[in-house]
1. Using the calculated result 2.3 for distance in nm of label points 7 Å out along Cα→Cβ at positions 61 and 125, pick out the matching structure from I, II.
2. For structures I, II, calculate mean projected area of the Cα convex hull in nm², for residues 85-196 alone and state which one comes out highest.
3. One of I, II was used to compute helix-only ellipticity at 222 nm (-39500 (n - 2.57) for each DSSP H run of 4 or more, over all residues; to 500), and the result was -21000. Which label is that?
4. Assign the value 16, calculated as relative contact order in percent (Cα under 8 Å, 6 or more apart), to the correct structure from I, II.
Structure I
Amino acid sequence: MGRIVRGEHPPGTPLPPEPALCETFAVSRTVVREAVKVLQEKGLVQVRQGSGTTVTAPALWNMLDEQVLAASIAQDESMAILDDLVVTRRLLESDMANVAARLATPEVVGQLRTLVDRMDELVDDHVTYAEHDRAFHDVIMQSSGNRIARGVVRALESQVVNTARYMGHPERAMCVASNRGHRRIYERIAAHDPGGAAEAMFTHITEAWLVRRSAPGDPVRLER
């Protein structure tokens, strides 16, 4: 998989024949066939009788597969994959914030306020702050009732939440700025302002990523 993602086997080219793969990886033909089957299930190759196994274009890869996503992120020096992840996350979470602002009960509003107030106290404890940060977003996602969108966001974030490329190097100022965004989201949800909550979430996710993002160049994917 790593060789395909790195471009050592470009899209449209055939994989080496079974004997060559067996020799390269020092495995049996059975293992090679099982590996090719897995690659096919993940969308990285296409197997056709009589014409062998061909590498597919990246557009056909299953980017929700944890191994494909992790390998793609590891090889992406431009951080375009992470930019796309952030764009997807802010789209889904903005919509969920919109719904949460309409549906939030007093209990949910109280939970959000407690988390925001607590995060103000945790700006010097990056690990515990991050745990409360995730809890804040999850309360909003659960409040929206959109289990599919929540599942997608959680699946994507689970692959990157502990990586330095996505999380950056947290500092006190970063946590302070991040929680200002959380408070704006909380205030709009507490006011039952769907449009304001969605905009606050969109802005917060975008700004927080731009602070953490370390790749050179203009992240055009983040433009509206």
Structure II
Amino acid sequence: GVPRYVKRKSRENFDIPVKDLISACNEKTKLIFISSPNNPTGNCTPEDEIREIIESVDSRAMVVIDEAYAEFADSSLVNLVTEYENVAVMRTFSKAFGLAGLRVGYGIIPEWLTSPYKKVAMPFSVNSIAIKAAIAALRDPAYLRKTVELVKHERAFITENLQHVFKKVYPSEANFVLADVAPAKSAGVYAALMKQGIIVRDCSSFRGAGDSFIRVTVGTREQNEKVVEALI
């Protein structure tokens, strides 16, 4: 297949231009992929807009929603899988559960898709250690709640403080915050922070992002204070 990219709206909010996305689809469209919360902007796509997209393509195309950061958000679109036959939601243990090194995730998919999936899935896609770790993580919801609460609290701390430094800091429902450092360049800010032992993401490698965005991952209060102090 040939991918077609639909550019998100202006720097005001980076929302999905629903009408443009629908217009970009045709009878050959087989898959629509949406990240919510999105990386690196951190914003979620409202459910009513997702429904509009799903219903516009009927059942001729699958709508796959990447919810890698959903635990940090205030809503999820998992319920849509039970309502539509052409919706799948992808999740991971790499973010909120802290199991990135084990490369384990899961999908919530309609029942009819399980058989086709098994035909193309790798026979040993997840090792036994990763499976045991994932099960253990699911059995400890208290730890997950504590982690999410910490991230949300510290995310607000970073957002509030960086708003005094940069012209635009974006509301986030993920475990990171996006900031526009213009008129500075993201590469320069990244390099300057690296010299202080601080790593942020230079977002210039993201399609259409430009050269003035950095993504700051939420850490502990001590780490976050160090980042804020370095950027002031």
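1. Details: I: 3.9; II: 2.3.
Of the options listed, only II reproduces it.
2. On the way: I: 6.4; II: 10.9.
By mean projected area of the Cα convex hull in nm², for residues 85-196 alone, the leading structure of I, II is II.
3. On the way: I: -21000; II: -10000.
Here the read-out was taken from I.
4. Working: I: 23; II: 16.
Structure II accounts for this read-out.
A short reminder: the numbers here are calculations on the coordinates, not readings from a lab. Note that the structure is predicted; figures quoted are calculated from it, not measured. Cβ atoms are built from the backbone, for glycine too; each structure is taken alone.
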